[in-house]
Structure P
Amino acid sequence: MAIVKMSVAELEEFLRVEFPQSFGSGDTTIESADGTTCLLRQRYNERMLRPGGTVSGPTLMALADCAMYVVLLSAIGPIGLAVTTNLNINFLRKGQAGQDVLAEARLLKLGKRLAVGEVNLLSGTSPDPIAHVTSTYSIPNT
């Protein structure tokens, strides 16, 4: 069982202060985080859409990156300078207008200097992912 270094409440407070561009508005919420997995929800907003009425790629990439950051911090604690070194995304299907986007993140490997994880992005209540992401984070010396 994973050791949780930051609770959801601690993560939310830390991110509101340290990462307000993504967590200051309240549009993105942390539904769960347990040191190994997390679930984020981005509430639907028309700004998420690209022409054609689908959720934009930049919206999905940003949410996936936030989810990886959250699951990592839940595992290592408030180390704000952990940074993305790689993010690969595969767009699988259209994200529907009017639906929240969920990000289910999971750490695959947590080392001393690098963490690798994956994120499934879901639209509304559909069980079928709209995108799949793999990501690597660099963890600074503490």
Structure Q
Amino acid sequence: MKFIIDNWYLILIAAASGVMLVLPVVRGAAGGSLSAAAAVHLINREKAVVLDVCEPEEFAAGHVNGAKNLPLGQFEEKLPSMVKNKQLPVVLVCAKGARAARAEGIARKLGYEKAQALAGGMKAWRDAGLPVEKA
């Protein structure tokens, strides 16, 4: 007990370090885990289907080349008709990644085990210098 009282600052530093180690994992889980480069690899090599879960106005402002628009509100009911083969990789994109992460959970629940959300969404795609298509 004397050690804890005498070295409270060491315990505080250890706790702060633990929080700093866990924080990126928690943030990453909220916005997807697929990098832009990994998404390009899936699209080019494994013929991934790219679904943009933004609203139609956002989709028209700019989206990944070849992406199909499927707003999150209609995602669960329309996904099976848009992607019939559940073995294909599905890349889910939105503006910043949060909606795509929610769509990933829905897709996995429906049996799309290879569904992945783009971390950072369209912002990360643009920051990586990748091409954007406008409708």
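Values in this text are rule-based calculations from the coordinates and carry no lab data. Everything quoted here is computed from the prediction, not taken from an experiment. Cβ atoms are built from the backbone, for glycine too; each structure is taken alone.
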(request) Match the computed value 16.5 of mean count of other Cβ atoms within 10 Å over residues 6-13 to one of the structures P, Q, and report its label. (result) P
(message) Say we calculate relative contact order in percent (Cα under 8 Å, 6 or more apart) for every structure; which of P, Q gives the highest result?
(response) Q
(request) State the single structure among P, Q that was used to calculate helix-only ellipticity at 222 nm (-39500 (n - 2.57) for each DSSP H run of 4 or more, over all residues; to 500), giving -7500. (result) P
(message) Say we calculate distance in nm of label points 7 Å out along Cα→Cβ at positions 22 and 118 for every structure; which of P, Q gives the highest result?
(response) Q
(message) As an exercise: Kirkwood radius over Cα pairs in Å, for residues 46-125 alone, calculated from one structure in P, Q, equals 12.1. Which structure is it?
(response) Q
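Have a look at P, Q and say which one yields 1.9 for distance in nm of label points 7 Å out along Cα→Cβ at positions 38 and 94, as calculated.
The read-out comes from structure Q.
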(request) Please state which of the structures P, Q yields 0.35 when FRET efficiency 1/(1 + (r/R0)^6) of positions 14 and 86 (r between Cβ atoms, R0 = 41 Å, to 0.05) is computed from it. (result) Q
(request) For structures P, Q, calculate Cα Rg over 2.2 N^0.38 Å and state which one comes out highest. (result) Q
(request) Using distance in nm of label points 7 Å out along Cα→Cβ at positions 54 and 78 as the calculated read-out, with 1.5 as its value, let me know the right label among P, Q. (result) Q
